[in-house]
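Scrolling down, you'll hit the structures one after another.
What follows draws every value from the coordinates through simple rules; no lab data is involved. Just so it is clear, the model here is predicted, and its values are computed rather than measured. Cβ atoms are built from the backbone, for glycine too; each structure is taken alone.
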Structure P
Amino acid sequence: MTPNLLQRNRPTALPPSVGMGLKPQHYEALLDPDSPSGKPAWVEVHPQNYFGDGGPPHRWLTAISELYPLSFHSVGLSLGSADGLNGHDLDRLALLCERYQAASVSDHLSFSGNAHNRFADLLPVPYTQASLDHFAAEIDKVQGRLKRHILVENPSRYLAYQGDEMSEVEFIERLISKSGCGLLFDINNVEVSATNLGFSAQAYVDAIDPDWVGELHLAGHAVEHHDSGPLLIDDHGSHVTEATWRLYRRFIDRAGAKPTLIEWDTDIPDYAVLMAEVGKAQMVIDEACHALVR
């Protein structure tokens, strides 16, 4: 198939069903037409893992992209950095988007250091008007460079700034209105932040307008037990918790079918384990859609 034909045949949006995070351990299973565990509807990658010009990663991703819609979930733009976003990552991301025609592109409501020192962490931004204006301006740069709207993911938080001027949901609402971006709604992050900071996860989920949401994430987390209470760590290294499943059902029952991703980035399990989580999420979507049409 020629590159132009391949580009025309790629979907332009994620299907409203369940995908999985792509890991090298599962390349072969995804390409096996007879895999007994089934297939996800789409796959998501961290584009930073494919910033090289060629080699085996691109051979695998090219083959997989011919069969599955792709979502690019960036972890390196650092949209909240006061000195500006990571221009190198943005340029490489633009090349990847052109090469693979990703159906969705996203990054995080966070910063990862300053212009000279970048970290592997997604650090929270203060919820102030000044922060909102800065973040929206950085999103405008990204959307102008990529010539598309992006999604921004709600964070997992372990602290809140004393000088916050608005809630996280209000910040997200204003950011979407100001920049035209959408929301990548991570349900696990709601459970993590609500437990760590002591707010209602249910009220947070209920405050999210489904029209904002272009994609959802489901993942597991680790728990540390301290004298002050549990501390949830967003490590994406285990099954989705029952609390997160309840929050997800609560949202999907109201919103209907949405593209949903099973994230599992550490302690990577067998393909069959991931596909069982994919199937569980798809059942939630199917049951909600059935209830809506009755």
Structure Q
Amino acid sequence: MMSQSTELTPLAASPDRMLGFRTFWHYFSVNRGAVIGLFVFILLVLAAVLAPVLAPYAPDVQDKTAFLRPPAWQAGGSAQYLLGTDAVGRDMLSRLLYGARFSLLIGAVVVTLSLFGGITLGLLAGYFRGWVDVAIMRVMDLILAFPSLLLALVLVTILGPGLFNAMLAISLVLQPHFARLVRAAVMAEKSREYVVAAKVAGAGHLRLMLRTILPNCLAPLIVQGTLSFSNAILEAAALGFLGLGAQPPTPEWGTMLASAREFILRAWWVVTFPGLAILITVLAINLVGDGLRDALDPKLRRS
């Protein structure tokens, strides 16, 4: 009998997981904008992964006979360069495809670092309270007192320009949002019966924080992580535009905008296409975040 019970447990749990996914997808798919955003984001990920296959040229290859060549549909354009070329003869389409890699990498790295630091600090502050809570949250409040881009500029100036330093600075700037969110969730969950029962059963502080409380705080973290992903891309593009993020000839969209701003009046495509890439990416991610909020928060679920 014992062995039969053990064998049936995974089978009994599987329908519950499928039902949970179907419920999540139902509320997510009600938001048409979120579905469109998810579709666009998947296309962006595929474009980034398949950039070496899709791009007609390497991103740093120059054609000295095709400086500022317009897009193929404009007079003077050529099918050889569908979206035209930049000031040194590099193919815009290739650089945009490879730029998707950098932008998505920036978002992933920044959110991972911010999540790790924010979860650690938020768990400590919300679980232990007292002076630990006061010390951590006052530092978080101090960071939030400065405009995020200004603080990122100061940090990158101290650390030195570069893509890695820009990602590190942005992750530090976004970290307080995760810390405050986790702290509030831990304070709400700490007094629940299941946490008290685990404590009575002899669970230690680390197990209570990581295995008992944290899994029940993941829903708001997923939404915040999605929105922070788009913020990270925007701020990295801003730092690149100011010359403090990715450095030329890296095909990062903000850096591409910075190197093309002097040609804005006579070569619109070198500015428009990177700007549109940033706009579409950020909009798609924000739409997905909106759908996740609807699906994961029972209070916001659409009928």
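Between P, Q, which one scores greatest on relative contact order in percent (Cα under 8 Å, 6 or more apart)?
Details: P: 18; Q: 24.
When relative contact order in percent (Cα under 8 Å, 6 or more apart) is calculated for P, Q, structure Q comes out on top.
With helix-only ellipticity at 222 nm (-39500 (n - 2.57) for each DSSP H run of 4 or more, over all residues; to 500) derived from the coordinates and found to be -24000, which of P, Q does the value describe? The partial results should precede the final answer.
Values: P: -13000; Q: -24000.
Attributed to the structure labelled Q.
Taking 4.8 as the value of distance in nm of label points 7 Å out along Cα→Cβ at positions 137 and 225 derived from one of the structures shown (P, Q), identify that structure.
P
Here is a follow-up. Given 28, 25, 19 as the derived value for semi-axes √(5λ) of the Cα gyration tensor in Å, which of the supplied structures P, Q does it correspond to? Could you put the intermediate results ahead of the total?
Details: P: 28, 25, 19; Q: 44, 25, 15.
Of the options listed, only P reproduces it.
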